[in-house]
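Read through the structures below before going on.
Just so it is clear, none of the values below were taken in a lab; they were calculated from the coordinates. If you're wondering where the values come from, they're calculated on a predicted model, not measured in any experiment. Cβ atoms are built from the backbone, for glycine too; each structure is taken alone.
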Structure I
Amino acid sequence: MPRVKTGSVRRKRRKRILKHSKGYRGGRNNLRRTAKEAVEKGWNHAYAHRRARKRDFRRLWIMRINAAARLHGLTYSRFMYGIKTAGIDLDRKVLADIAVHDAAGFEQLATLAKG
């Protein structure tokens, strides 16, 4: 079996990690092992937080809908139940946007939810 020198492959692998660690502080941006650990940890956080972002936005929308519903004498759960039974198919993102930007429109939805 012939001997293989890994010069170009090793350099490419190292440069890829160091490119991703650009901007990190201390040895985390230029020491290979430390940079690799920092970059992999960053990738793990990015993966997890892409999923957490969806949960965070849903929580935000629910808080906004709840605050607007309470201005009209309803709780969040009673408002959502009323919306569903009235046959209005709007998701939380749209309802929260209406609550923030269109108070009159949300008031109409609240009266429908009460009825």
Structure II
Amino acid sequence: MKILLINDDEWIRDSLSLLFEAEGCNLLTFETAEEGMEAVKKQAYDIVISDYKLPGTDGLEFFRRVKEKQPNAFEVLITAYANSEILKEAKMIGVKEFISKPFTSEDVETSLTRFVENCA
């Protein structure tokens, strides 16, 4: 399973890298949406995870762009700003899962388990 993670927090990138590596998943991480878009242009991903608040382009705009290139990617939004407007807009874009900060590895596993169950 190919997974792309966009998050400007190095600790989160490193922690999730360890988690996904232990699960045998191929995770590629970037700090900005712009870097992530370059990756999306080069390769298809099963799951795309992005933080909402990023330097430069925010996570929602990033997901809009991802939809154009990879409409079947399962999108997960990580945010500490989970107000109704952001959630509504994210759902309209096609985001399937939301992970609120602070989160645990179990929160991430639960979201991804739902993805795997939907694929079966």
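So the values come out like this:
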read-out	value
Comparison of I, II by Kirkwood radius over Cα pairs in Å, for residues 61-100 alone - largest value held by	II
Structure (I, II) behind the derived value 16.7, 52 of Rg and Dmax of the Cα atoms in Å, for residues 29-68 alone	I
Which of I, II yields 9.9 [mean count of other Cβ atoms within 10 Å over residues 45-52, calculated]	I
If Cα extents along the principal axes in Å is computed and equals 33, 32, 31, the structure in I, II	II
Label whose coordinates, when helix-only ellipticity at 222 nm (-39500 (n - 2.57) for each DSSP H run of 4 or more, over all residues; to 500) is calculated, return -25000 (choices I, II)	I
